[in-house]
Structure 1
Amino acid sequence: MSDLENGHFYLVEERLRGEKGYGIFTENAREGGLVISRCPPDELRKKYNWDNDVESHWLTENVGIGMKDPGDTGKLKQFIVSYIKENPEKPVLLGGIEYLTMQNDFPTILKMIYGINEVVTLEKGIFITTLSPECFSDREVALMRREFGRDIFREEVSE
């Protein structure tokens, strides 16, 4: 079990499509939470047996209910920040950092993360994001790790 502390921003480094991140989120979303990822909400809800207290949104260029535009980082950040302010005790998981970076650029996404991190600290929220280190340069991974400090989960890889 990975009990997360309020006021912390957690980085989950993994190769697979967020499996460890979703697991950590699920363990800590007993009273609900928010997920924004590249996976369709219905698939996640079924796979992780989430009830309706878990709000799930899909990062996609398509328009519709429960869909978030990856190209509009301002709206995405505001949506996340508003949720944290209204529900600081509930975890938030942002998956798809790689996809967001492809739709924007790394400095834009890092600035968004810095802003969210500040709100998490001030509002005592819980924020989790996943990262596949092999998708980024060493410098970019180092910048992400520096922002998260001690709150990093790394996937154990057996060779």
Structure 2
Amino acid sequence: MNAITTQAEAERALDDLAALIEKLTAVIEQETALVRAGQLRRACTLEGAKAQLASQLHLSRERLRANAEFLLKTLPARCAALATLQDGFRAVLQRNMIVLATAHSVSEGIVRRLSSELTRQASPQIYGATGRAAAPNPRHGRPLAVSRTL
């Protein structure tokens, strides 16, 4: 990692990080909107851009972290503004994680209900000793194969 030794380098490094955060925020907000709308295929197309921006962001943050003392001395107001930008980014990430967790939970519920229904249909429809329908026997269930490609 290159050491930051001048104020101009510090400003450029902070600008670069801010630009990366803004680009990644836009991609994550787009992904969130697509997942909310149920357009999972389109949301998956953003994965490459998101991974590349996240990698660049990580490298940029590490460089700034290594030069934090100089940056805080030289540009304290810009560092504070960057911290505010990062707080906004964290909020966007939190919303994204909630949407993705909800989508995961919904899809898992659908697969469980489908599996349960297939097991019920595969079981013989008989009445037990009490006169009620017997619960499906798990041995009559068949494996459920799901394609993970969208």
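Where a number appears in this text, it was derived from the coordinates with a stated rule and is not lab data. What you see is a predicted model; the values in this text were computed from it and never measured. Cβ atoms are built from the backbone, for glycine too; each structure is taken alone.
Summary of values
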read-out: Mean count of other Cβ atoms within 10 Å over residues 34-41 - structure with the largest value, from 1, 2; value: 1
read-out: Given 30, 12, 7 for semi-axes √(5λ) of the Cα gyration tensor in Å, for residues 10-89 alone, calculated: source structure among 1, 2; value: 2
read-out: Comparison of 1, 2 by relative contact order in percent (Cα under 8 Å, 6 or more apart) - largest value held by; value: 1
read-out: Structures 1, 2, by FRET efficiency 1/(1 + (r/R0)^6) of positions 82 and 114 (r between Cβ atoms, R0 = 30 Å, to 0.05): label with the highest value; value: 1
read-out: For -25500 (helix-only ellipticity at 222 nm (-39500 (n - 2.57) for each DSSP H run of 4 or more, over all residues; to 500), calculated) the corresponding structure among 1, 2; value: 2
read-out: Structure responsible for 54, 14, 13, with semi-axes √(5λ) of the Cα gyration tensor in Å calculated and labels 1, 2 on offer; value: 2
